[in-house]
Structure P
Amino acid sequence: MENVRIVPAQAGHAPVILQMIRGLAEYEQLSHEVTATEDDIRASLFGPRPAAEVVLAYAGEVPVGFALFFHNFSTFVGRPGLYLEDLFVVPDWRGKGVGRRLLGHVAGIAAERQCGRMEWAVLDWNESAIRFYRRLGANVMDEWRLCRLTGDALRRAASTSA
């Protein structure tokens with residue numbers, strides 16, 4: 001693992017980030033949902049108001065994984081937290097500690113920034129990831145459900161505030 005390094009992403013990494021997003025979508029059988037472009041990535045992550053941060057794992061000069069995260073806030077704790085939106089390791093590098101290093105790196109950022117907690121979601125069929133997260137000490141909260149508004153439903157919900 002000494003040859004794997006983790007670096008903060010920069011605007012020039014947009015093609016690599018998009019490649020990782022597509023790899024994750026393929027793994028999750030959601031490739032049809034990826035509409036992001038390199039321009040979207042550059043504007044959203046490296047523009048005047050970045051929406052999230054990314055770290056990349058490299059083995060030599062080859063990208064082997066990434067983590068995308070952003071701040072949220074816990075009203076109960078009264079402090080910011082970090083939400084890990086995506087963690088992905090390319091198939092040939094799984095089981096070699098890259099995911100653990102990426103997760104540990106993001107957890108280190110959360111601790112350094114004095115976040116009250118770090119959270120993420122995992123698909124219920126991804127048993128290997130669930131086992132991995134539990135081994136790290138994560139509490140997999142089965143009683144919570146993720147809710148999402150997109151497209152027309154988002155626009156309808158927004159129109160109810162007028």
Structure Q
Amino acid sequence: MSTSYVAQEKENFLLPNGTFIVETIIFVIVLIIFFRFIVPPVRKALRERNDMVQRSLDESRAAEEKFREAEERYQQALAEARGEAARIRDAARAEGQKALDEMRARANAEIAELRQQAAEQLGQERERVLADLEPTVHGLASDLAGRVVGEGVGDGTRRKGAR
């Protein structure tokens with residue numbers, strides 16, 4: 001043990017030995033291989049992925065813009081359709097009101113014509129009834145007046161003489 005201790009004392013731990021130099025050279029060679037053969041494909045893959053993400057982002061923005069434009073066109077078409085529907089509805093109401101007014105006018109004309117015909121028929125019926133009842137009523141009135149007065153009122157001679 002004493003010999004190994006003496007051997008260790010003779011070595012200076014501050015001076016690098018051969019193992020350290022060989023390990024350093026191997027490390028540098030591994031770094032060169034790493035940066036020469038591994039890093040470029042990784043960078044290329046990262047660049048491609050970054051480009052793909054950028055394209056996807058651009059496509060997403062373009063799609064969003066197209067969606068907004070389509071939404072605007074949809075809203076505009078919807079507003080136009082509502083306006084057109086309102087115009088059609090108003091036109092239909094006006095047409096319906098016009099047809100209703102025409103029907104009322106025709107009905108009122110028919111009613112007036114029917115009233116006129118009814119009034120004419122009533123007038124004719126009245127004249128006929130009066131013509132039928134007049135001789136009977138005059139005879140009854142004469143008889144009744146004769147009974148009240150006590151003489152024949154129906155005679156034309158009496159009337160002329162009385163005056």
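Please state which of the structures P, Q yields 0.80 when FRET efficiency 1/(1 + (r/R0)^6) of positions 53 and 141 (r between Cβ atoms, R0 = 30 Å, to 0.05) is computed from it.
Only one of P, Q returns 0.80 for FRET efficiency 1/(1 + (r/R0)^6) of positions 53 and 141 (r between Cβ atoms, R0 = 30 Å, to 0.05), namely P.
Check the numbers for mean count of other Cβ atoms within 10 Å over residues 85-92 across P, Q and tell me which is largest.
Details: P: 17.9; Q: 10.0.
Ranking P, Q on mean count of other Cβ atoms within 10 Å over residues 85-92, first place is P.
Of structures P, Q, which gives 7.2 when distance in nm of label points 7 Å out along Cα→Cβ at positions 29 and 77 is computed from the coordinates? It would help to have the intermediate numbers written out before the result.
Numbers: P: 3.3; Q: 7.2.
Structure Q accounts for this read-out.
With volume of the Cα convex hull per residue in Å³ computed per structure, which member of P, Q shows the largest figure?
Details: P: 157; Q: 423.
Going through P, Q one by one, volume of the Cα convex hull per residue in Å³ peaks for structure Q.
Can you spot which of P, Q the value -10500 was calculated from, given it is helix-only ellipticity at 222 nm (-39500 (n - 2.57) for each DSSP H run of 4 or more, over all residues; to 500)?
P
For the read-out mean count of other Cβ atoms within 10 Å over residues 69-76, a value of 10.0 was computed from one structure; give its label from P, Q.
Answer for the origin of the read-out: Q.
Since every read-out is calculated from the coordinates, none of them should be taken as a lab result. Fair warning: this is a prediction, and the values are worked out from it, not measured in the lab. Cβ atoms are built from the backbone, for glycine too; each structure is taken alone.
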